[in-house]
Each structure stands twice: as structure tokens, then as C-alpha cells.
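A.B. asks: These are the structures in question, set out in turn.
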Structure 1
């Protein structure tokens with residue numbers, strides 16, 4: 001009976017974490033739409049909804065701490081709860097970064113576009129695909145998929161550098177582009193940081209499934225990598 005209740009509590013926690021990921025994805029997708037369409041009202045609505053993500057983060061942490069105190073889990077169950085707390089924090093940080101981009105979107109709407117938005121939408125799409133796949137890897141306990149997600153972060157880093165160089169060129173050609181250019185560069189940087197947090201999530205999934213820490217190249221340092 002106790003074990004069944006514990007399983008039900010864990011299932012409720014998983015549902016809340018997936019809801020958190022869905023809210024974050026919705027916020028990021030909305031921010032991208034506000035950037036592309038120069039829709040300041042949409043950006044403002046996204047900023048207003050940040051509290052929902054914050055409150056859910058608090059609730060998920062409360063659930064985790066309560067389960068640890070009440071059930072005193074061991075082994076994989078304890079790894080699951082500690083991993084959920086870390087994943088929860090990374091998801092909330094992605095939500096915060098979306099708010100930062102929303103504010104940049106409002107500022108950018110005051111200026112004439114200095115270039116077509118190409119790299120930023122591409123970065124955002126790739127980052128949200130990483131997040132979707134990370135949540136699937138969590139549900140399926142698929143550490144192989146989680147490891148593959150970590151490798152995809154490099155492509156977003158490449159796009160960020162490409163965007164930075166291109167925007168910098170426009171800024172150097174015309175000083176009137178400087179303010180808008182700064183907002184574009186910082187928006188791209190926030191999205192690049194989102195991908196870093198998603199990489200953290202994928203690393204936590206590997207730890208959950210395999211009990212191995214791959215953050216900071218720990219496998220290589222411990223001789224666990226064949227490369």
C-alpha cells in the first residue's frame with residue numbers, strides 16, 4: 001500500500017515537471033513570435049505569465065523535499081528526486097531568460113530592423129527541440145538520447161557566434177544600428193544560455209539513469225570515456 005502511494009506521488013511529480021517544461025516551451029515560443037512580428041503586447045503577456053512558472057517551481061521543490069523527508073528514498077528513487085529538483089531549477093531559469101528576451105523584444109520594436117531574423121529563430125527552434133527530446137528522454141529513462149542532446153549544444157553555440165559577427169558588422173557600418181544591435185546580440189545570448197540549461201537537464205537525466213556524472217567532463221577525468 002505504501003509503495004503504491006509512493007508511486008502515485010512520483011507520478012504526480014512527473015506530471016508537474018512536464019507541465020513546467022510545457023509552460024517554458026510556450027513562453028519561449030511566444031517570445032520568438034513577439035520578436036519576429038514585433039508584437040509588444042504579446043511580449044508583455046509573456047512577462048505577466050512568469051509568476052505561473054515561478055509558483056510551479058516552488059510547488060515542485062516542495063513536493064520533492066516532502067517526499068524525501070516522508071519516504072526516505074534510496075538508490076534510483078533518491079536520484080530521481082534530486083535530479084527533478086535540479087531539472088526544475090534549470091527549467092525556471094529558461095523561463096527567466098525568456099522574460100529577458102521578451103523585454104528586449106519590446107525595446108527592439110522601437111527601432112527599424114537592421115537585418116532579417118534568421119539565426120535567432122533557428123537557435124530557438126533547435127533549443128526547443130532539445131528541450132522536447134530531453135523531456136522524452138526523462139520519461140523513457142533514455143540516457144543515450146540524453147547524451148546525444150548534450151552534443152547538439154555546439155550547433156547553437158556556432159549560430160550564436162555567427163549572429164554576433166553579422167550583427168557587429170551592421171553596428172560598425174552605421175552607428176544608428178548600435179542600440180538595436182546590442183538588443184539582438186543579447187537576445188541571442190539569452191537563447192544560447194537556454195541551450196546550456198537544457199544541456200544541464202540532459203546531463204541530469206544521464207545521472208538519473210546511469211548514476212554517472214558527466215558534467216564538467218567527469219567521465220573523461222575518471223577514465224570512463226573511450227575517447
Structure 2
């Protein structure tokens with residue numbers, strides 16, 4: 001594909017995504033609005049489906065005979081990626097909470113948020129290595145860029161980007177959300193060593209020493 005062809009393809013994808021942000025459409029609808037053939041639209045939709053940006057959202061019944069036409073829409077994850085509201089809303093919420101809660105209560109609240117984000121990802125009886133990898137994967141699924149390294153004490157999750165970077169820059173206490181998330185998934189002693197000197201970057205040191213509760217559970 002030439003540079004011009006690639007640019008044209010990206011421009012078409014951009015127009016297609018813009019339409020899908022407005023609602024659900026059939027292939028015929030999209031082709032008519034974009035001035036493309038049905039096959040060209042199907043090609044781009046298939047590409048976007050493989051990326052996880054577009055999904056089928058039901059069918060549109062036709063009047064008279066004929067098969068119903070499939071409807072397409074953006075996936076929730078793709079739609080969320082276009083919003084610029086999440087970081088400023090989170091920052092505003094934390095700022096408001098600071099005016100209403102003592103420091104200890106704010107920290108406790110944010111830790112509970114982190115545990116809620118971890119959800120059912122607690123890896124149970126998996127090895128510590130797998131639990132640490134699961135925590136890293138969860139951070140990456142939320143928009144972080146992290147990898148796992150071995151350390152003298154156990155493991156280290158090192159990030160090149162924080163999933164809550166914008167909010168962390170506004171108030172460093174937001175780091176406790178991510179720390180609680182990691183701690184809940186790995187179920188081990190976690191020390192936050194994040195770099196907040198510029199654009200926030202995650203770093204968590206995880207001790208290879210099991211928590212007493214886990215040792216007792218394994219022994220039983």
C-alpha cells in the first residue's frame with residue numbers, strides 16, 4: 001500500500017468511526033453516507049471488528065421481502081477512548097473529597113476504589129509470579145504500559161505510563177487507587193515506588209514473602 005493509499009484508508013476509517021459514534025448503522029447506510037461501495041465498507045468494518053473497536057449491534061428489519069440488515073456500532077471500550085472527560089472528572093472528584101474528608105478517610109476511600117477496580121482478579125492459589133503478571137495485565141488493560149521484572153526481594157512492576165497519569169499529576173494521592181488494585185490482585189506486600197517527577201510512571205515492588213493469611217490457607 002502506498003503512502004497516499006494508506007492516508008486515504010485512514011481518512012475513511014476516521015469518517016466511518018465518526019458516523020458510528022452517532023449511533024448504529026447498516027452497511028448500506030454507511031456506504032451511502034461515505035460514498036463508498038458496500039464491499040469497501042465491509043472491509044473497513046471487518047478490520048475494526050478485529051481490533052475490537054466495532055461490533056454487531058442487532059439487525060434492522062427491512063420492509064417487504066429480504067434478509068434483515070446487520071447493524072454496527074462502536075464497542076464501549078472504543079467509545080470511551082474518545083472521551084476527554086474521565087481524567088478531569090476524577091481530578092475534580094478527588095479535589096472535592098479533599099474539602100470534605102480528613103486525609104485518612106480520603107486515603108481509605110481511594111483504597112476501597114482500587115480494590116473495587118481489582119474486582120474478582122484476585123488470583124487465589126496461583127503462584128506469586130502469575131499473580132504479579134495478572135496485576136500487570138490489569139493495569140495495561142486500563143491504559144497503563146507495564147512490564148514485570150524479577151528483583152532481589154521478589155518482583156517489580158515497572159511502568160512507562162500510568163493509567164491515571166493525568167489525575168495523579170493533579171493530586172498524588174490518586175496513586176493509592178492503583179496501589180490498592182495491585183495489592184489486592186497479588187495478595188502480597190506491595191510498596192509503591194512510582195515516578196512522579198514528570199509524566200507519572202508506575203512502579204511497584206512486590207515481596208516474595210507470602211502474607212501469613214495465605215500461608216495458613218495453603219497449609220489447610
Structure 3
């Protein structure tokens with residue numbers, strides 16, 4: 001495991017070195033809520049594609065596999081949305097398998113729209129011929145079914161690390177921007193997001209690389 005001091009250019013070079021000619025790889029970026037995973041994953045994809053005439057890399061968020069709000073209500077777990085049990089883990093694992101196996105036609109995946117707090121079916125397109133998929137999500141290295149099937153599907157798994165104080169600040173800002181009062185945002189970030197981080201942070205030990213999310 002490396003130290004979190006690599007530049008974006010260095011991370012792009014590392015990813016390209018993992019690529020298999022004529023094939024496809026998945027690099028996973030995980031970490032606690034507010035760590036900066038999404039930003040890093042999108043920046044990495046943009047950097048890889050920057051000097052290419054074709055799309056070499058695509059961003060794939062795990063958040064598209066949030067269970068629908070109606071399902072969370074039926075299960076009685078809406079009050080902890082974002083916890084591991086509020087995702088379709090089996091669906092996400094199955095999609096990663098498809099991404100690796102189905103390279104001769106587009107594979108479509110869901111995204112997550114925070115403004116409506118729901119997944120959007122088929123919004124992410126992984127075209128035929130794409131070499132690199134950057135998958136991002138909280139639970140990629142959690143050692144329980146079905147999540148423990150993910151590492152075998154990844155070329156590498158990176159843990160995005162950011163200090164707890166900065167993560168809390170980002171989460172409160174995020175929740176406030178999406179409609180919660182400052183008090184409710186702090187409560188959610190401290191309790192629900194905080195509980196999730198207790199599960200996620202120890203998974204750093206299983207990562208191939210630790211990167212900075214600051």
C-alpha cells in the first residue's frame with residue numbers, strides 16, 4: 001500500500017499501465033462518505049481521456065444501486081439511507097461482471113441524482129471498446145457478501161483518504177445544499193454517515209493504494 005501523495009497525472013499513468021490491449025479493466029475507488037471519491041474518479045477519467053481521440057475510460061458510480069425510496073420505506077430503513085444494507089449489492093456485483101465480459105456492445109448502468117434522491121436507470125453508458133472503467137463507491141472492500149466478490153473483479157482497489165473533520169464539513173455542506181437544515185445536515189453527517197465510516201475506514205487495509213481525497 002502506497003502513501004497518499006500521488007498526483008493526478010501519476011494516478012492516470014498508473015491506471016494506463018494496468019490496461020490490457022484489446023481488453024477491459026476496472027479500477028475501484030472506495031472510501032468513507034465525504035472523502036472525495038467522486039471528484040477523484042471523475043478527474044481521473046477526464047485526465048485519461050484528455051489526449052485521446054476515443055473514449056478510453058468511463059466513470060461508474062455505485063450510488064446508482066441505491067434502493068428506491070419506496071423500497072426503503074417498505075423495508076423500514078429509509079432513515080439510514082446510504083448504509084450498506086440500503087444498496088443492491090448483488091446487482092452491483094453482477095454489473096461489474098457484465099462490464100468485464102460484455103465488451104462488444106454498450107453496457108448501461110444506473111446513476112444517482114441527488115436532486116431527486118433516486119437512481120436514474122441506464123444513464124451511464126459504457127461503450128464497446130472502452131478499456132478502463134473507474135468504479136467508485138463506499139463499500140468496494142467490505143468483507144461481507146456480496147461485496148467481498150468485488151476485489152476479484154478489479155485490476156486494483158484504491159482507498160481515498162481524507163481527515164474526519166474535513167469529511168464532516170463536506171457532508172454537512174452537501175446535505176444542506178440538497179435541502180436539509182444545517183442542524184439536520186449535521187445530525188445526518190454525524191450519525192448515519194458516521195456509522196457508515198466506521199465500517200468503511202478499516203477496509204483501507206485491503207486496498208492496493210491509498211490516495212488523498214483532499
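Bear in mind these aren't lab numbers, they're just calculated from the coordinates by the rules spelled out. Because the structure is predicted, anything quoted here is derived from the model rather than measured.
A.B. asks: In terms of mean projected area of the Cα convex hull in nm², which of structures 1, 2, 3 is highest? Numbers along the way, then the final one.
C.D. replies: Working: 1: 13.6; 2: 18.8; 3: 11.5.
Comparing 1, 2, 3 by mean projected area of the Cα convex hull in nm², the maximum is at 2.
A.B. asks: If we compute relative contact order in percent (Cα under 8 Å, 6 or more apart) for structures 1, 2, 3, which one ends up with the highest value? Display every interim value, and only then the final one.
C.D. replies: Working: 1: 25; 2: 15; 3: 34.
Largest value of relative contact order in percent (Cα under 8 Å, 6 or more apart): 3.
A.B. asks: Here is a follow-up. Upon calculation of helix-only ellipticity at 222 nm (-39500 (n - 2.57) for each DSSP H run of 4 or more, over all residues; to 500) from the atomic coordinates, which of the structures 1, 2, 3 produces -17000? Don't skip to the answer; put the middle values down first.
C.D. replies: Working: 1: -29500; 2: -17000; 3: -11500.
Of the options listed, only 2 reproduces it.
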